[in-house]
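Right after this note come the structures.
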Structure 1
Amino acid sequence: MIKKIDHIGIAVRSLDEALPFYTEILKLPLLGVEEVESEKLKIAFLKAGETKLELLEPTNEDSAVAKFIEKRGEGLHHVALGVDSIQDRINEIKEKGIRMIQDVPKTGAGGAKVAFMHPKSTGSVLYELCEKKGLK
């Protein structure tokens, strides 16, 4: 069902302020930066071995990540699990009583299909299902 940990999402107030720690101190290669307007986010991906780190900067105070930072501060936001057949995984998870934030996958960063499990069903951890057919 789960192929791997695809990436770990980290909420930051500013990519410009956060990136030097990751690129200069940790020496992680920056894979790219993109804006996901539908989520009101600017995202930077860094390679950390087989997994990526996804830094999430809100571009609007109404975004879910801005609200997260306001409530909890910067830090670990979510763990993304790589899957095949994301809609089948969503259906299986829901059948087992797990509440989903999205019942149908949406397009996320890099064109991936994504859907989030509600943290009230997962021990307070926000998990993302992530399908990247033909994508790295």
Structure 2
Amino acid sequence: MNAGEAAALHAAAFPPGEAWGAAAIALMLELPGGFGVLRPGQGFVLARVAADEAEILTLAVVPAARRAGLGSALLAEAMAGAVLRGAQAMFLEVSERNVAARALYAAAGFAEVGRRRRYYPDGSDALVLRRDLAG
């Protein structure tokens, strides 16, 4: 995955204070178990696997590509990649205020298992979501 291209997509998909730069994305890809799926010009997902657990680090879809199933496809590819790397469950964090993302994750079978108070720069809580990958 090209970290520079992913950073440009992240900047288009997230508010200015929340966008990740190329160096941060490259660092995530270099983590043990780190991997990503890039759809040029549309979006990407970064994830990592540690032991039997996986985590979505970020999922970004540019506004022009939204509401066409790309988020679901990226999420499915990340889950499949996690299973191939031995993960039994996947976790992620999402802003309580991000209604569209919460609907995407609920439709994919994720359920809330925790909350991080005032986690995001805008002061919103992060909902910690989990989904079994086995079976």
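The greatest value of mean count of other Cβ atoms within 10 Å over residues 79-86 among structures 1, 2 is that of 1.
Suppose distance in nm of label points 7 Å out along Cα→Cβ at positions 7 and 119 works out to 1.9; of 1, 2, which structure was it derived from? The read-out comes from structure 1.
Matching task: 25 is the computed value of relative contact order in percent (Cα under 8 Å, 6 or more apart). Pick the structure from 1, 2.
Working: 1: 25; 2: 19.
Computing relative contact order in percent (Cα under 8 Å, 6 or more apart) on every structure in 1, 2 gives 25 only for 1.
Given a value of 3.4 for distance in nm of label points 7 Å out along Cα→Cβ at positions 15 and 103, calculated from one of 1, 2, which structure does it belong to? The structure behind it is 1. Here helix-only ellipticity at 222 nm (-39500 (n - 2.57) for each DSSP H run of 4 or more, over all residues; to 500) was derived from just one of the structures 1, 2, and that gives -10000; the source is 2. With respect to Cα Rg over 2.2 N^0.38 Å, for residues 23-94 alone, the largest value across structures 1, 2 is given by 1. With mean count of other Cβ atoms within 10 Å over residues 47-54 computed over the structures 1, 2, the top value is the one for 2, the highest of the group.
No lab work stands behind these numbers, since they all come straight from the coordinates. No experiment lies behind these values; they were computed from the predicted model shown. Cβ atoms are built from the backbone, for glycine too; each structure is taken alone.
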